[in-house]
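As structure tokens, here come the structures.
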Structure 1
Amino acid sequence: MPTFIKPTRVFSDAILDQYRQQGDPVADAVIASVVEIGGAADLRSLMSWLGDTTDFSTATLHPAVQDFFASYTHVPDWADSATMNRGMRFFQKHAQQIGLILGFFSLPYSYLGAKGAQVLWLTERIKNDTVRRLRETGEWVYAVNNPKEWSTGQAVSRTAKIRLIHAGARWFSLHSGRWNMDWGYPVNQEDMAGTNLTFSYIVLLGLRKLGIPASEQEEEDYLHHINVVSYLNGVAKELLPKNLREAFVLHQAILRRQFSPSEAGVGLTRALLNAMAEALPVQANAAGDMNPFGPSRQARPETIRNLAAGEIRFFLGDKYANWLGVPEVSFEKRMVDLLNRFSIFPR
């Protein structure tokens, strides 16, 4: 019986070069309108509101922000609600493992994009306030994978805020005096497409690495759901993979074009490991009898840091781990199992 091969588009250098010079015109226009009236001060005020996950009232905000939330907080026509619900059930079924994968695989994987990592390095918040930034990301991840958040509209509103945060980061990068256009447009469409893959395809690869079985239908459902989220977050529809094979092809194209060692990648990974050393012992010590280090023993930050480094190496492999400056540590499978009880993206 012949094997059915799914069709896939080819993402050529010419196509991706074009998207590398594109931001998010809709969101960028909102930021430009805010700055035109009140300058950088008003933009900073807007960024503060965007970072507040409890306030979604736009009544006192610039008309451009109000118009954006009125016009761009709707699920696209091509989104299939039944498929999205199945994708969210898949996430919830494997939430603990996916939380682990996002922290120890997806996040450092994104740092391998040397040019794209520059915007995170220049904006500095991820390296100076890493634990809080990770918690905010975790809150958003669990929200967009919760059907109740979609029924209330909160999942879409949260994502719209993040879309504008990215546009704000784009504006600040371009006006920092330090941005090199050889890196492409800051938070450009190619990098955004790569980020989409870290939340979808790379998560699925991570589950496979952990030996967690999933059917092709479950994986396709999850891919579709994350595509909808990423579209709402400003990723061009043309860069959303239509199936797993296309996700692989796009992933390989971006990897070939963008992955290389960089100071930014090493620095961001160092900040991530330091954040793990700060946050994970708190979880372990609060776990009481579940504390893998013993109920009367404190989890030492350096021990956690070494365990985290070993886990990242497990997912990335030595070549990419070396590019990110991940320490080489002796690592036992028993310790991997213990560390897997915790996540840097807690609920």
Structure 2
Amino acid sequence: MVKKRVFVVGATGYIGKFVVLELVARGYDVVSFVRERSGIGAQTTADEVRKQLRGSEVRFGDVSSMDSLMKNGIKGEHVDVVVSCLTSRNGGVKDSWNIDYQATRNALDAGKAAGATHFVLLSAICVQKPMLEFQRAKLKFEKELQESGLTWSIVRPTAFFKSIAGQVEAVKNGKPYVMFGDGRLTACTPISEADLASYIVNCLDNPAMRNKILPIGGPGKPITPIEQGEMIFELLGRPPKFKKMPIQMFDVIIPIMTLLAKIFPKLEDKAEFARIGKYYCSESMLVLNPKTGKYDASITPSYGTDTLRDFYKRVLNEGLAGQELGEHSMF
């Protein structure tokens, strides 16, 4: 049986690395297309990337350039499936449209030119209620993918473990856990990088996952910020210590930053970051029930076995190596 040839973009990202290793473990013929220097602050060298993506053929180039994609990535060869784990580095306005839309669109066009019949996209649950530029950029691409004529699978995870790990080390060092309001404004069912990678790779050969939008969370009941904090303090054997912040602060910051951005365009991203902050502090990462208009844990699918408690325990013992937040850090 001939192996499927899979072309992966965003392969050095937080999820992309695990997707590549999962594809390799399952016996696919994998090509990883990456930048010469990648990772947080572009500090990862080409040799380090090859080690991280062992088992795949690593090719270097620029996904923002169709010419580079075709010459350095595809190289005139046939591809069966494209898997995109591309995501903007920080949600800034230009970066969102350059990566979440245009670079991902480039990967689609390059894949089609190489004969690909299936495109698997890592998206995000939050696009179901778009209020931010990166969400609009992702949705524009999602629509074009569905109209592309290719078989498609759109995976929308609820939250990654990393995305709610930003305060672990601070709390371990004696600081309070920061939360907005009473800490019960939002909830999520986070999924580990390994479980999410496994779910994404399932899309390649499971007919039930084709031409579907696939929201997915991890195992267990939804967890609120206050419960996340309580879990960390419990694992540390300390009494909880919280710092409550008023979410209304964003209603002051956002208009000021938006006004300043009109006068000083370089502040455009700062205003967007404020909007991102409010969004994640006020919106749950669960499926939005179209009948009620509310977030609904009962219709949010779950997958995997890795639990947030085990993740926190591991991070408290071993640190955040491999889980660095980089430009995505909210605190």
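Matching task: -10000 is the computed value of helix-only ellipticity at 222 nm (-39500 (n - 2.57) for each DSSP H run of 4 or more, over all residues; to 500). Pick the structure from 1, 2. Considering all the candidates, the number was obtained from 2.
Identify which of structures 1, 2 gives the largest calculated value of FRET efficiency 1/(1 + (r/R0)^6) of positions 101 and 173 (r between Cβ atoms, R0 = 35 Å, to 0.05). Mind showing how you got there, number by number?
Working: 1: 0.80; 2: 0.35.
Structure 1 comes out on top.
Comparing relative contact order in percent (Cα under 8 Å, 6 or more apart) across structures 1, 2, which is largest?
Details: 1: 29; 2: 18.
Biggest value here belongs to 1.
Laboratory data are not the source of any read-out in this text; all were calculated from the coordinates shown. What you see is a predicted model; the values in this text were computed from it and never measured. Cβ atoms are built from the backbone, for glycine too; each structure is taken alone.
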